[in-house]
1. Using Cα Rg over 2.2 N^0.38 Å as the calculated read-out, with 1.14 as its value, let me know the right label among I, II.
2. Out of I, II, which structure matches 2.2 when distance in nm of label points 7 Å out along Cα→Cβ at positions 71 and 127 is calculated?
3. Out of I, II, which structure matches 33 when relative contact order in percent (Cα under 8 Å, 6 or more apart) is calculated?
4. Quick check: -5500 is what I get for helix-only ellipticity at 222 nm (-39500 (n - 2.57) for each DSSP H run of 4 or more, over all residues; to 500), calculated from one of I, II. Which structure matches?
5. Using the calculated result 1.00 for FRET efficiency 1/(1 + (r/R0)^6) of positions 103 and 135 (r between Cβ atoms, R0 = 25 Å, to 0.05), pick out the matching structure from I, II.
Structure I
Amino acid sequence: MANPATTTNVWEAITKELFAILGMVTDDNQSRTVGIVYHVENGKFYIGTGLNTWKARHIKSNHSVSMTIPIAKRIPVAPWVKIPQATITFSGTAKIIPGEQAPLELLKSVFRHKADDPVFMKDNCLIEVTPQDEFITYGIGIPIFKMRHPHLARGRAPVK
């Protein structure tokens, strides 16, 4: 079967979601993951956090990250039937943008009404994640009943 994932349908799925798992590496090369809420703009992901959080510290020391976006699947007429979640995974690079240096409109998209508070923004930042190479997918671009067949459900699509 042809690859079910296309760049277009992957980005469409990403923009409909808001939760992902961000993977990073510590100073002493230990892997860590954390659930995050993201905003997408111009092919980049933006995550709000404190300047002194462990997420920000890890990314300052190692810019390589991964993200996995889980996408819940349900059968509308039988919501009690368990279906595996679809996923979109990618590797990327991340950088820290201090709140005082980030564009106000972007801050408003992530921090909402707190973006206008200079005291709050002084201690916060955006993590900007740029996806690289390709998306690795499961269950994107196929009907739910085909998700039980991994060879049909797996896909890859270029980021751009």
Structure II
Amino acid sequence: MEQEAKRIAFVQACWHRDIVDQGRDAFLAEMARHGVATDRIDLFEVPGSLEIPLQAKFLARTGRYASIVAAGFVVNGGIYRHEFVAHTVIDALMRVQLDTDVPIISMVLTPQNFHEHEAHREFFHEHFKVKGAEAAVACVKTLENLSRLVA
């Protein structure tokens, strides 16, 4: 199946959903601006960022997806665990794409500091919009590069 005929998967963690949703919506809007119809993009949800790599692996193995986009927000909850989670997720996503040859675009973000107050929530709402658009551009460019390899 050619890259153009394949679909794109968007896997989203549900922690801090109101923030991560901003990235998803910006991703979909930017993909549409690049001529990729939203009906070519399948949306998947997982509980948290740790669950993203396994979902991505299952999706990649189906052969239906030209690319997979991963979105999550791993925050510092006052313990060191967030660094472990972020590192684990990014390492696993890299392994999935290297093992399956399906590109993974990461929008799994880990801010140095995040506090549950209005200023940080507003900042990250806007930041995820930017990151969603950037992920779309990265996805389009990656697929363009891949299409030149198989042409």
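A short reminder: the numbers here are calculations on the coordinates, not readings from a lab. What you see is a predicted model, and the numbers here were worked out from it, not measured in a lab. Cβ atoms are built from the backbone, for glycine too; each structure is taken alone.
1. Working: I: 1.14; II: 1.02.
Traced to structure I.
2. I
3. Details: I: 28; II: 33.
Structure of origin is II.
4. Values: I: -5500; II: -18000.
This value belongs to structure I.
5. Numbers: I: 0.45; II: 1.00.
The structure behind it is II.
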